[in-house]
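Derivation of every value follows stated rules applied to the coordinates shown; laboratory data play no part. Note that this is a predicted model, so its numbers are computed, not measured. Cβ atoms are built from the backbone, for glycine too; each structure is taken alone.
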Structure P
Amino acid sequence: MTIRPILRFPDARLRARCAAVTRFDDTLAALAADLAETMRAAPGIGITAAHVGALQRLTVIELDGPASTRVYVNPEIEWFSGETRRHVEGSVSMPGLTEEVERPARVRVGYQSLTGDRLTEEADGLLSVCLQHEIDQLDGIFWIDRLSRLKRERIVRKFRKLQS
């Protein structure tokens, strides 16, 4: 397992739609393991292959330490609730900054395992937020795109100041 360099905002690859994974092999499993290590080192609770420049539909989420690691290949939201919740979000590609984002409270996600098995999972709470956040990233939607223009501009200004 390798800790990979994380792309930083405003890298254009963070706004690219990721391609579907078609090969379920040792290379994919190694990328997932690298993502988990990279996420822990960042630190974070979710990461996509796009965050390290690999534009494939792969995400790793870990809410309660290494024993809780979840890998989602080709995830897609199949259903979301009409009820919404606000939750503070951030990104490993824009470290140090967070803001409240409003999203559906519950989702059902279809995805594949590392071996290609098709699975479905329903989620609420923090897992629902993470799945929506990471699937957005795989679709080329950076988390700040879910903010009002004013909040987005403020976050970008703060991040630029942190980088200088």
Structure Q
Amino acid sequence: MEVIIDTNVAMVANHQNDDVQQTCQDACIIFLTNVKNEHVVLMDSGDEIRGEYAGALQQSRPYQLGAQFLIHLYQNQWNPQKVRIVDLAKTPTGEFADFPTAPELTNFDPSDRKFAALSRNTGVAVTNAIDSDWADSLIALNANGIAVDFLCGCDKSTWLQNEDP
């Protein structure tokens, strides 16, 4: 099965946010473990997704699972049973051609547009953990051919631990 993984999934699995609910963190850890063993990760030919992973994931030893995932991508970048590279066309202004021009997506996070464009191009859902843009724009994304899988549910209020008991 092919998957598209938003960076926040690997960051949560990498223990980079202490406020995330344990059940959410566990879901990300289980998901990434399964991805490495059972799935093909979709990446863009412009290497923007992997670049975002590399910039966002803490990569100090001992490596946490998110960093191990990035290493897995580097080691398997030419193995079509683990990674599939997809060409994503860009417009003359540098936007992803596969990202919808729908007015309701005008404010969608530019850094997440590569994942959305890849989803629309391939028909594969984007896997999200705690990035609120996906939840906030879910109806518009779905209406424009972009599916989202929420590892931690799509109710943002359940993603983080309560600061005040």
message: Comparing P, Q, where is distance in nm of label points 7 Å out along Cα→Cβ at positions 36 and 140 highest?
response: Q
query: -9000 is what came out when helix-only ellipticity at 222 nm (-39500 (n - 2.57) for each DSSP H run of 4 or more, over all residues; to 500) was calculated for one structure; which of P, Q is it?
result: P
task: For structures P, Q, calculate relative contact order in percent (Cα under 8 Å, 6 or more apart) and state which one comes out highest.
output: Q
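If distance in nm of label points 7 Å out along Cα→Cβ at positions 12 and 108 comes out at 3.9 when worked out from the coordinates, which of P, Q was used?
P
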- prompt: Where does the value 0.95 come from, among P, Q, when FRET efficiency 1/(1 + (r/R0)^6) of positions 4 and 100 (r between Cβ atoms, R0 = 25 Å, to 0.05) is the thing being computed?
  reply: Q
